[in-house]
Structure 1
Amino acid sequence: MFEEKIYKERRQELKNYLKKGVYLFLGNKESPMNYPSNTYKFRQDSNFLYYFGIDEPDLAAIIDIDNDEEIIFGDDRTIDDIIWMGTQDSIKEKAEKCGVKKTAEFASLTVFIDKAAASGCVINYLPQYRAENIIFLQTLLNNPSAGQCSQDFIKAVIRQRSIKSAEEIEQIENALEISYEMNTAAMKFTRPGMRESEISGIVEGISLAKGNGVSFPVIFTVRGETLHNHYHGNIMKEGDLALLDSGAESDLHYASDITRTFPVSGKFSEKQKEIYNIVLKSQVNAISICKPGRKFREIHLETAKIIATGLKDAGIMKGSTDDAVLAGAHALFFPHGLGHMLGLDVHDMEGLGENLVGYGEEVSRSDQFGLAYLRLAKELHTGFVTTIEPGIYFIPALIEKWKSENKHTDFINYNVLEKYMDFGGIRIEDNILITGTGSRVLGRNPIPKTIEEVELCCR
């Protein structure tokens with residue numbers, strides 16, 4: 001946990017913004033894998049972690065601004081629990097570490113809610129994403145007028161969590177130290193003839209040894225044209241490109257999210273170098289133009305123009321670059337968004353609503369193919385942490401579909417594309433902090449990124 005004062009300050013800031021009302025925070029429960037006592041690795045709800053810091057199951061909390069009261073609800077461990085799990089701090093002791101003075105048994109949460117509802121008080125809560133908590137909340141608020149998923153509550157949490165403190169940046173950089181080891185190990189150990197699962201296992205093992213495990217399931221594949229490929233059964237061969245998209249969680253559950261693409265044989269071909277350098281140029285430029293006040297959507301579109309220009313130089317695209325991007329022709333090769341917010345969640349706060357986090361009220365989501373997948377579009381502010389992750393992909397099924405529809409023939413050389421049907425995909429991703437004047441790439445140890453750096457690490 002952070003120091004007690006950090007959690008007290010976070011809750012006070014929330015109260016200052018909301019000014020009145022009663023607010024419910026549900027912690028997560030254990031989730032069984034295949035029978036009740038065999039559970040998945042526990043992960044606390046990020047909003048509960050942010051305001052209370054207690055990383056244990058079966059907890060809930062109330063902030064009652066009207067009565068100036070904060071309560072944590074939970075049950076002390078029984079002797080049976082202690083036999084299996086060892087001596088545990090009491091709920092009161094855990095609450096004191098985050099500055100909450102009042103605790104109660106978990107069952108008394110129902111009593112609190114019923115009493116509040118009877119007095120005409122509305123319990124405000126955040127969107128739930130786990131089935132067990134959705135069901136529990138429905139049971140808890142059996143009177144429909146007792147509670148509401150409050151938009152003001154959601155917006156207040158997003159507003160607060162979006163701006164990262166120095167302590168949070170330190171945690172993200174701790175996670176990035178683990179990412180450095182994960183990525184460099186993958187480059188060093190990958191060889192032709194190995195199964196993808198051998199490398200994904202090494203990568204995940206490092207995340208477990210150094211922190212809280214992965215921040216999302218490891219993506220490691222020689223089929224990089226599949227954006228989120230979790231299949232690890234391919235045998236890697238000479239000439240393949242391996243794409244690793246992975247992240248770690250720090251001790252306090254802050255995430256990293258890094259992608260690197262590298263040659264299985266240790267050396268890029270000339271054809272691979274050409275495409276790789278287009279992606280690299282677009283990524284470096286995107287980082288350089290991120291600053292407070294700029295809308296992320298504008299940066300995404302500028303990145304798309306660099307990619308389209310590079311592909312035009314390679315003979316794959318043609319015509320006006322500006323017109324191609326305006327029409328969405330580039331999305332055949334770059335179908336996803338440039339990046340997303342990062343923090344306690346790898347896609348930070350998206351459980352509260354992707355549009356609310358990434359768009360707010362200032363920018364509307366496009367329905368154009370590719371641009372519609374942009375998770376972050378709104379104006380950047382000092383203290384934001386985002387990913388920057390452009391890519392170029394040659395997706396045979398999508399190419400064939402567009403070709404059969406004669407789609408964007410003014411901008412795409414389909415005959416040339418025949419030479420790239422087995423190319424795969426390339427993505428390069430870093431995590432950046434928006435500073436007062438621009439941005440900086442986070443991480444104390446730069447992860448190899450240029451062709452020369454990657455090939456040297458692969459030796």
Structure 2
Amino acid sequence: MLKTWEAVQKILNKEGKENFIVKQLIINMKKIFHLTFLLIVSQLTSQQTPASLSEESILFIGATAHIGNGTIIENSAIGIRNGKITEVTTKNLAEGEYDQTIDVSDKHIYPGFIAANTSLGLVEIDAVRASNDVDEIGDMLPHIRSIIAYNAESKIVESMRPNGVLVAQVAPRGGFISGKSSIVQLDAWNWEDAVIRYDDGIHLNWPNPYTRGRWWLGESPDLKVNKKYAENISKIEDFFKNAMARSVNKKPKNLPYYSLNQAIKKNKTIFLHANDEKQIVDGIVFLKNIGIKKIVLVGGRGLESQLNIITSNNIPVILSHPHRLPTNEDEDLKLPFKLASLLIGEGILVTIDVQGSMERMNTRNLPFYAGSFSAYGVEKEKAVEMITLNAAKILGIDDEMGSLEKGKDATLFISKGDALDMKTNIISRAFIQGREISLESHQTELWKRYSEKYSK
């Protein structure tokens with residue numbers, strides 16, 4: 001790089017002349033070199049070094065254990081060995097065959113929180129195009145794999161861990177079929193190390209039957225019928241039918257058709273993104289009619305009036321926008337906060353996400369969003385279950401994590417108090433697959449830096 005810059009300088013100074021264009025070239029090249037240097041430095045210092053697995057076994061005693069299935073064990077004993085939970089019992093029944101016994105009385109132990117339907121690691125800085133890889137060009141993209149673009153060294157990713165968010169589903173955005181999501185743990189060298197589940201499902205964005213005018217162009221912002229709704233549905237139907245009918249041996253291979261064909265044959269989950277009553281009904285009916293067995297509804301708006309079709313088809317829900325404003329003027333102001341209780345009361349498996357504005361940064365607040373539902377009818381341990389075992393079941397990883405149970409991965413953390421309350425969610429130790437991870441981040445470093453400055 002430096003040699004290239006020196007060569008450019010020699011050419012420009014050869015005759016001692018520099019016109020306006022040349023001066024601009026010099027300025028622009030300097031900017032490029034400076035930006036490249038900063039990017040390299042930022043990558044080198046972006047994240048804490050991922051933890052390695054300890055050879056020592058640990059027994060935590062005395063804490064209140066929030067199992068993740070709606071139950072609590074007071075004065076608990078939680079054992080960890082070789083990356084797995086080996087013991088979940090009370091203190092007086094615990095075995096003494098551990099290398100370390102650590103008293104964590106007056107503290108709380110939780111399973112690691114699981115964030116569904118995130119775009120973590122796909123965008124670092126929204127305004128920098130080179131760091132934004134969340135949305136590919138095109139409408140039908142079942143072959144797109146979000147995991148390939150996942151940046152394990154993201155500073156945003158590392159900021160999740162101090163709040164107990166240790167696992168995430170990384171999903172692409174855009175188009176009618178966005179692509180495939182994958183599930184990752186949030187302490188890794190690269191995306192290969194991070195993966196828990198490759199390509200766990202395909203994300204389908206059902207067309208909106210209504211549109212609003214573009215107010216910035218002087219159009220009326222009122223709601224109106226989308227004239228292209230039927231056309232858009234027809235595109236989706238044709239694509240699915242062509243993909244399902246296509247022979248896997250046909251050459252040349254059509255990658256989008258092949259990817260969707262294989263996903264359906266392997267019974268992968270279809271994550272149906274729908275935020276309107278008609279969207280929900282039309283999307284579910286379409287998927288059921290073509291034989292899709294595993295459907296997860298992602299959304300929030302309109303759910304309360306379509307409980308019958310959701311319950312009758314046993315469809316789990318990822319409840320989006322937990323703190324959203326009402327959609328309509330006559331809508332109950334507190335409906336978004338009551339939805340979780342309503343769905344749980346109907347026996348629907350529910351977790352939450354924070355898809356939308358500032359979604360990547362706000363994902364660190366996942367436990368506090370869950371906690372807010374406990375003020376509107378959801379029992380506190382059920383709120384914990386929403387972002388632990390429920391999320392694990394919906395994503396198909398409940399055999400590995402999501403609860404404090406013997407044989408599962410030791411993905412858990414220890415908090416000073418209630419982890420769903422931002423005042424008391426003060427985490428002292430955290431483990432991912434038995435590895436004790438660093439809780440330092442760019443934010444904590446800045447906090448310490450300026451705390452020292454202004455405490456003097």
Structure 3
Amino acid sequence: MVNTGQDIMQQYNETLKPVSTEKRSIKPVGLGIIWFGIVVQLTGFAVFAAMPRYFTIKQLLIVYIIGSAITAIAAIGMQDIGLKHGLCFAKATVASFGEIGAKLPSFIRAFPSIIFFGTNAYVSSQALNELFKIVFGFDNINIALALNIILLVLLTMLGLKGIERFTKIVAPLLLIIGIYLAYLLFDSYQVSLGELMNMGGAEAGSKSWLYGISVAIGIFIMCSMGNNDYTRDCVVDTKQKTWWGMNKNYTISTLIGIIPFLTFFCLLGNCAVVLSGRTDVIVVFSELLMQKSKALAVIVDLFIVVAQFSTNTSANLMPSAYVACDFIPKLKFKAGIILVAVLAVICQPWSYYDYFDFVMNLFTVFTGPAISIMLVDYFVFRKRNYDVPELYKKKGKYYYWHGVNIVAILVYIISGLIGYFVDFDNSFFIATPIAAIAYFFAAKAFAHKMPVIADETKES
């Protein structure tokens with residue numbers, strides 16, 4: 001099924017070569033667990049801390065369900081590229097954007113992940129530092145951060161299978177502790193579910209529902225865009241030729257892995273904000289736990305640290321390392337991991353919490369159009385087929401005009417700018433459909449400049 005084209009790709013970076021079907025080991029349950037590990041993360045506590053200003057908890061429940069559903073649908077759209085062809089995101093973009101043009105969406109995929117990696121690492125380091133203070137009486141956030149990043153780098157070096165095994169072990173514990181934290185809030189603040197649902201929304205009406213959904217989408221949409229980075233390691237039945245036959249089990253596991261757990265953990269942080277009146281959610285939980293038991297505080301601090309391990313490795317560090325290896329062809333995977341970690345520390349994104357809702361929405365402006373262009377290109381024009389060896393060939397079929405698919409790049413940039421300037425708060429819902437429609441008609445109009453549209457309707 002996967003045409004590796006060893007004659008073409010022999011000298012290519014091993015990290016970015018397609019994964020052959022016989023080398024894959026992740027099953028549907030494993031993919032669902034990976035997505036569970038991705039969405040159970042604590043950056044959401046910081047990113048979404050401002051949301052209760054604009055919406056009640058009841059409204060946020062709807063916002064997160066819709067946002068997580070859109071996130072899951074985007075992930076499902078991209079997963080077939082990995083399942084059928086074993087391709088990572090950095091190489092799949094070549095077919096749509098060109099050998100050089102592909103660097104732009106790859107950068108859009110990687111840069112937010114670097115920011116998120118640094119933010120996640122810092123948030124969990126706060127919890128690790130709290131743990132140090134409770135157990136050892138030691139207080140040094142910089143040492144906690146350094147230790148945390150070293151552990152993240154080492155875990156990511158084990159690859160996706162290692163991350164999956166780690167998440168399988170800790171996932172039940174993470175869920176149990178998350179449920180306990182919810183109970184702790186109700187017990188500590190003596191509030192009923194009905195009362196809680198109507199809390200928040202002090203600035204109701206200042207932000208639209210679409211804005212809230214866009215922010216909810218923004219935190220994980222990069223993972224959806226690069227879902228084939230995970231599914232390239234997933235086991236497939238090579239006898240299945242239809243999309244449904246190959247994708248049905250992974251579609252179910254993705255839906256289950258994303259929607260309920262993303263919604264629950266985002267709401268958990270928001271509930272802590274409205275009940276405490278504070279945005280430092282981790283400290284709020286730590287203080288409440290210390291009133292109950294020092295041992296409980298230690299356990300939950302460990303939960304916070306472990307939760308971001310499963311997120312930060314698969315969602316941020318690993319995909320960014322793939323992109324780094326694509327930008328620097330001689331860079332090995334482990335070296336790429338270290339490079340990304342260093343860049344994240346240099347950027348110090350934790351210094352910009354107050355601007356995170358803006359940043360989340362900004363990412364969706366250009367992430368949405370990239371996804372829609374790739375899906376139209378893959379499903380409509382190429383009928384789920386790639387000439388895989390040509391993706392790795394210098395100045396091959398996908399070189400287009402000086403390495404750039406002008407049609408795709410122009411549609412990508414213009415649709416993103418339209419979304420940004422017309423209505424930034426709702427930009428995702430403007431830019432994404434514009435990109436899909438514009439690319440379909442523009443590609444048809446300039447088909448003579450895009451020969452791959454006509455010659456990839458056969459099984460690859």
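Derivation of every value follows stated rules applied to the coordinates shown; laboratory data play no part. All figures in this text were calculated on a predicted structure; none of them were measured in a lab. Cβ atoms are built from the backbone, for glycine too; each structure is taken alone.
Assorted remarks:
- When relative contact order in percent (Cα under 8 Å, 6 or more apart) is calculated for each of structures 1, 2, 3, structure 3 gives the greatest result.
- Structure with the greatest value (metric mean count of other Cβ atoms within 10 Å over residues 135-142, set 1, 2, 3): 2
- When mean count of other Cβ atoms within 10 Å over residues 103-110 is calculated for each of the structures 1, 2, 3, the largest result comes from 3.
- Which of 1, 2, 3 yields -22500 [helix-only ellipticity at 222 nm (-39500 (n - 2.57) for each DSSP H run of 4 or more, over all residues; to 500), calculated]: 3
- Taking mean count of other Cβ atoms within 10 Å over residues 79-86 as the criterion, the largest value within structures 1, 2, 3 is that of 3.
- Given 15.4, 50 for Rg and Dmax of the Cα atoms in Å, for residues 287-422 alone, calculated: source structure among 1, 2, 3: 2
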